[in-house]
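Bear in mind these aren't lab numbers, they're just calculated from the coordinates by the rules spelled out. Everything quoted here is computed from the prediction, not taken from an experiment. Cβ atoms are built from the backbone, for glycine too; each structure is taken alone.
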Structure I
């Protein structure tokens with residue numbers, strides 16, 4: 001039994017926890033990060049198998065000039081390892097009528113795309129003249145789902161063939177259950193400011209300055225894969241980060257918190273002034289039951305989408321589609337059993353052996369959660385049939401790997417913001433939160449949540 005004194009304990013070694021720990025350490029604060037699994041980085045992990053480079057979670061990054069992660073890519077010396085998707089990353093497909101159709105990336109393309117019917121295109125052109133949303137009761141406005149917002153502003157065709165597959169690709173979800181204000185706050189802000197999404201987007205584009213960094217110009221990853229990012233952060237922490245450490249108890253006392261950790265069959269007690277809970281909403285809820293029972297309720301109301309990620313390697317000659325883009329998303333109206341397919345080897349170099357291609361297929365999500373847990377043989381059969389039908393693959397894949405995530409992506413359902421506000425209002429002093437369920441599910445948003453937690457701690461006087 002050992003006793004350790006530390007200013008800040010961070011529970012959870014995903015990208016949010018790593019960001020928080022590194023930021024605190026850079027500012028001279030004492031910190032210890034613990035992760036219950038055998039690796040750091042959470043869902044961000046790159047594996048090399050059979051000459052293929054497999055991403056078990058996110059496959060790429062897109063950063064805005066204001067994102068803290070942009071500075072850290074430079075600080076960590078990762079710029080030299082950056083590989084950009086370029087034009088390939090901008091070309092995406094949706095499935096319509098059983099065939100891949102290029103997804104429009106501009107208003108002009110939306111007018112000419114076969115993805116929308118003539119009626120849908122005419123309805124899209126009416127968007128600048130659609131009045132902004134006005135609730136019946138201004139003091140108690142009705143929250144809109146993504147489906148309600150998009151149907152109101154752009155029409156049902158645009159919802160079914162553009163937004164529905166996009167929501168599947170990003171959130172593994174359905175536009176009927178997500179809150180528009182919490183899921184796409186930038187779009188609701190455009191309506192509030194300009195009265196129209198199209199007018200607002202054009203105004204923002206005209207007033208936009210050229211990107212100050214090449215890292216904000218396109219989607220990118222790293223030559224060694226996305227796993228290089230958490231590895232670089234973990235290297236900064238050194239022995240201040242540990243894996244296979246399970247929190248078995250945490251209580252408050254007059255000086256802060258006393259946390260019991262089980263590591264290598266030995267119990268350690270950490271005394272800390274601050275505790276950062278950087279796991280999923282489910283994991284955080286479990287820990288708060290003991291520390292602050294009144295705080296954990298809202299977290300139990302946040303659902304997560306389960307996903308099965310199937311990586312498949314084929315000989316290039318055995319796939320008829322040119323795979324000349326980011327990937328393909330599947331609208332609900334197509335009645336398929338997959339969410340989408342990523343053309344991994346087309347997006348970045350070094351993802352497949354010479355003469356081979358790597359496809360990453362996503363199954364399950366909120367539309368078909370049970371499929372994420374199908375038996376391996378059934379899942380493989382489903383995926384192979386879909387890839388054969390959609391992309392023209394022939395024969396058995398040369399490489400196959402399945403990765404399942406029981407709780408992959410938090411769902412920002414109606415009332416999400418209210419739940420987070422209720423949660424933060426009841427948190428005891430010294431408890432801080434970080435994670436993808438707070439203010440965005442992307443890698444950069446999760447990273448930012450960790451930085452924000454660190455900034456709150458830095459705003460308090462350092463421990464004597």
Structure II
């Protein structure tokens with residue numbers, strides 16, 4: 001079927017790819033690279049596309065352009081220019097899937113399929129350049145598609161060419177969470193063929209959600225029980241070795257943190273899967289997980305064991321309510337198991353909730369990736385917080401990490417939200433800390 005592109009579509013795509021080529025050539029011969037512009041226009045002075053069809057034309061032009069891949073890999077500046085351009089292109093392709101325009105053909109299966117095809121080709125063409133966020137957006141265009149073949153292709157790319165960052169993997173799989181245009185058989189068990197923890201962990205989380213909240217039966221991972229059980233044993237053993245001697249895995253703190261993050265995420269997802277599958281053959285591996293020092297894993301393993309009828313795990317699970325980062329999960333599981341009456345009120349107070357929020361925030365990869373060893377209350381006030389009509393319980397909490405020769409300590413704000421300071425504030429006046437937090441929240 002021939003597409004009758006308008007003159008405006010053709011002219012726009014030609015101008016865009018010409019400016020991209022000129023910018024890359026200028027950088028290659030040492031001329032000044034164009035400055036990045038505002039969020040409303042592309043860094044290379046690309047204007048917004050006149051139509052969805054124009055976006056597809058631009059994708060074709062970019063795919064047909066002869067880029068010097070070796071030069072791009074060597075030159076971070078040139079790669080950054082291309083990355084910015086591709087990010088806009090990926091955004092526009094994703095908009096075709098999510099935001100049909102007033103054009104008659106914009107939401108048709110043909111348009112959806114063509115957008116998916118370009119997205120897949122761009123993903124494969126620039127895969128080796130490891131561009132952040134672009135991979136996630138392009139996979140979203142496939143997995144959030146209305147065309148079945150696009151979804152199947154997206155799953156294959158996730159498994160065979162997984163994104164280079166866990167953020168992109170999460171972005172991709174989130175499209176399946178948010179979409180209703182796919183069938184379970186088109187995704188599972190194929191998605192569980194992945195060996196990348198950044199893909200497999202959210203894939204299991206999605207399977208668990210389908211089983212628990214969408215009443216999908218049998219559980220999408222049921223066909224892979226034995227493989228997943230062996231995987232659980234392997235990752236638990238790996239974590240045990242990591243706890244004993246992290247240096248055997250790497251001398252880099254950041255690499256050890258990434259290994260820990262991947263292993264913990266996958267173990268948590270596997271434990272939850274075992275709880276839902278309800279197969280008693282998992283008890284031995286879950287008991288091994290329960291013996292690890294990582295409290296989140298112990299909580300997940302304890303819950304799974306309790307669901308499998310292992311009453312001895314219940315007390316060990318409830319003991320974890322004292323841990324700030326694990327408390328919200330333990331409270332949820334205690335309620336689900338009908339054990340809420342065994343939780344003391346102090347662990348359900350505003351202060352306990354604030355401590356948990358701070359610990360979980362600090363556990364994110366962009367901060368320390370693990371919860372602090374100690375959290376101490378230093379001040380509490382009732383304040384009017386932007387977005388809330390009534391005064392809210394607000395807390396200043398000192399947290400400490402036993403990292404490095406002198407450790408790390410600082411004060412964080414927690415209440416309806418969490419606010420952390422990038423600089424040391426232990427000597428700051430509490431009034432000033434509250435004022436700075438409120439100013440930031442108002443902005």
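A compact table of results
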item: Structures I, II, by Cα Rg over 2.2 N^0.38 Å, for residues 206-293 alone: label with the highest value; result: I
item: Structure from which 6 was derived, relative contact order in percent (Cα under 8 Å, 6 or more apart), options I, II; result: II
item: Identity of the structure behind 68, 59, 44 (criterion: Cα extents along the principal axes in Å, calculated), options I, II; result: I
item: Source structure (of I, II) for distance in nm of label points 7 Å out along Cα→Cβ at positions 398 and 414, computed value 5.1; result: I
item: Per distance in nm of label points 7 Å out along Cα→Cβ at positions 310 and 358, the highest-valued of structures I, II; result: II
item: Structure responsible for 1.00, with FRET efficiency 1/(1 + (r/R0)^6) of positions 6 and 246 (r between Cβ atoms, R0 = 41 Å, to 0.05) calculated and labels I, II on offer; result: I
item: For FRET efficiency 1/(1 + (r/R0)^6) of positions 86 and 174 (r between Cβ atoms, R0 = 30 Å, to 0.05) computed as 0.90, the structure of I, II it came from; result: II
item: Structures I, II, by mean count of other Cβ atoms within 10 Å over residues 350-357: label with the highest value; result: II
item: Value -9000, calculated as helix-only ellipticity at 222 nm (-39500 (n - 2.57) for each DSSP H run of 4 or more, over all residues; to 500), assigned to which of I, II; result: I
item: Structure (I, II) behind the derived value 0.97 of Rg/Rh (Cα atoms, Kirkwood Rh), for residues 150-381 alone; result: II
